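Visitor: Listed below are the structures to be examined.
Please treat every number below as a calculation from the coordinates, not as lab data. As the structure is a prediction and not an experimental result, all values here were calculated from the model. Cβ atoms are built from the backbone, for glycine too; each structure is taken alone.
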Structure I
Amino acid sequence: MNLIRFQFAISYAVIGALVPLLPVFFKEVKGFSNQEISFAFSLAGLGHIIAPTLLTLLADTRVDSRRIVAAATVIATGMLFTFYSCEGVTMTIVFYALYNICYTPVIPLLDGIFFAARRREEEQRQLPLTNYNSIRVWGTIGYMIPSVFFMALIRMTSLKGSVLFSALFFCAIAIATTFFLPKPSPRLMREAAAKRQLPSMDALRALFSPNARFFTIGVFLAGLATPVYYMYFPLYLKEVGGVRDNWVGFIIIIGVFFEIFYILNLERLRSKLRLRGIMLAGLLAMALRMLALAVFPGALTGILIQLVHGLEILALIVVPVMYLNRIAGDSFRNSIQGVYAMTVIGTSRILGTLIAGQFAEMHILIPFYWASFLAFAAFTILFFKFHPIPSPTPEF
């Protein structure tokens, strides 16, 4: 499991090298408007629709998921370098979308690799079982690592140079370490390959079953709101809060730092709130965070709302992955992550970024009001309609 932890850290470090300052990079280096930024993020959402289902389906059938992760990261690295090097709005958006199409499946595949390894622990009665939060927290730590260097790198080079160097560096490490991940179970691969139906169809049915349909709807609504934070919070800090480039990433990382403590204390939260309670608390925190940014604009608000960022991450990223594993069968344990990424994450991201871009053209604060409304709507649906099934085995 230590190798899976390390792979989570490095794979999330690639994302952490790119995402925190990407909107600032688009605007200051590439000269994008707010609407063009939203279009770039929207087209990048195709990565959540096209690739994850196909590649996680392969991982559930005959192809070694470790090799898929390696191949996807190699191609994504090439697309990333071209994205930074090319000129013009159109080509930049196209290569950013291609990068996302290649790299987006990596995280769902790593989730699948962990849950497959966890299933082997159950079968071999290896106690205590490895908890998902003890794996996922390393993704959060990895996401923070590039920002530690940003403040110094931006002073020594340019914004473009510091982000590009960090992203390519961690991509290279991620490629190398995939070959040391645990091998998939031959028995499970044979059973999946022998099934007549595609695992993705089973996964889709599970996702919209009575046990999960309101979960899916609620997370989809929250997913419409999520792009507002990642697209416009960095610009909010600069344009509304007057924060300099080398401090933008630092403020964002404050939220990621506290996220570590939320993930490590997930078992305590679960014992008091249960899975449903964690999701409700996270959605409520999301709604209040976005509303505070709109009603009390300024750098101090941007810092204070980071204190509950981790609770939102639990509700929208960590807990959903665990619930998906709860409702998944062995033959589609990988592909349910991919189908979820396509039907919920991908479509909500595309629609959410396009809508937020229209609002941002009016005023930078309006998208935050919109995101708050969507988060409250998601909270309401899950509060009244979502009743999760119990887990047959401990998850945390």
Structure II
Amino acid sequence: MKSYREKLVVLVLVAGGLLMLLQSSLLQRARQALHPSWHTLKENTLSSTTDLAWSFYSDTEIIVPPKGNDELVVILDANGRFVAVNNISGEVIWEYTVSSGIGFPWSSNVFDLDDDLLITSLSNNTLLALDTLDGHEVWRSPLSSFRTTPDILIMDNVVIVTIFSTTSTEGYIAIYELEKGDLLWEKRLANRSYEHTFRCPYISEFIGTPAQMNSNTVCLTLFDRVEVIDASSVSEIKVVGSINQAFPSNDLPYYQAGIIYTNPNPNPRVQYYNLASNERGELPASCQTQRAAQPVTPHEGELLIANGCNELFILQSLNPQALPEWIFRSDADLAAPFVTTNGKNGFLLNSRAEIIEVNLSTGELLGILSTTPSKLQLGKLTNSLVSNALYLYAIMDGHTLFVLQTQ
């Protein structure tokens, strides 16, 4: 039998736990009343291998999906403020506010980072490099004048800056040295010609160029063709070939092993083009909706597909013609691509502000993380789901970030 003192301690512990639950509930209600667009956790039935690590709330709208590495994730808000948050603890490590602003984001790639540097462009025609670990400024370099916000891509030892061309403005591509910010190469593009820049490693063997195999090649989708640029040598950057085909795509194309994948609007089917056989095809979709598929996301030798019919499946990247072994059908519209961290479980974000977990071997539903309010104001950049090897980052309505850790 417990003594009076032991019973008192138990009562105090129980009361303390209830008080903490009550305080947490009251805090969530107060937060929701003050900020109705902020999402709070409602229920979490995700699998035992997936943990909700922490959440982050921003008063100012987060304007593009976050980017992270093994140590931290970086968020950019509408005031030009970068916030770096520790992946494990959720603590803010550093902040940096861009005084001249970033500009309107035409895509999700207005900044990029690796383990050492974060690169972005400023509205005053400047390329800026920050130290990823503490946020201090490393270098600045002048950019050619432009009217639209550039895309930024870090690729090994170079930074690739590309500017979308409109009916009245030229497109532009420039390549800078990553370490010091020196301009290495640039080229202007005709009005309405440039759309996307994407990695296309080892593509040379498929386009009839000299057999110089390297991973530092980047592809530019133009109005009527694709140009391939070799950036493997900083002293000799050059266009090494082209593909005389148009590749319209709502989002960034994806390339792997001689195949280019796109998601043209308003086709619900992911399209692909096999460079070796010069054949086009499309991945399965069971409807005729006027909604584009989500961009393809890779994991090792597999591709995660989310079509415009709210159907999800995986395919082997070397065999896109094969029928999927399973198809998971979402009963709500998808708000982001289908992603994975470990290759075992896949995740999707739907219009009900739910994160859905799916077994990638069987297509079985594993669990749901639901939030309040239970609806997203659908926006291409303000609702997102991105991942790396360990963490999943979910942005909801541009103000709430949920971070999940997988085992």
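Visitor: As an exercise: percent of Cα pairs over 32 Å apart, calculated from one structure in I, II, equals 39. Which structure is it?
Guide: Values: I: 29; II: 39.
It traces back to II.
Visitor: Just checking, which of I, II has the largest value of percent of Cα pairs over 30 Å apart, for residues 110-285 alone? Don't skip to the end; give the middle numbers.
Guide: Details: I: 39; II: 19.
Structure I comes out on top.
Visitor: Further, regarding this structure: Identify which of structures I, II gives the largest calculated value of relative contact order in percent (Cα under 8 Å, 6 or more apart).
Guide: Working: I: 31; II: 14.
Across I, II, relative contact order in percent (Cα under 8 Å, 6 or more apart) peaks for I.
Visitor: A value of -24500 was computed for helix-only ellipticity at 222 nm (-39500 (n - 2.57) for each DSSP H run of 4 or more, over all residues; to 500); which of I, II is the source structure? Before the final figure, lay out the partial values.
Guide: On the way: I: -24500; II: -3000.
So the calculation was done on I.
Visitor: Out of I, II, choose the structure whose coordinates give distance in nm of label points 7 Å out along Cα→Cβ at positions 78 and 102 equal to 0.6 when calculated. Show your work: numbers first, answer last.
Guide: Values: I: 0.6; II: 1.3.
Checking each candidate, the match is I.
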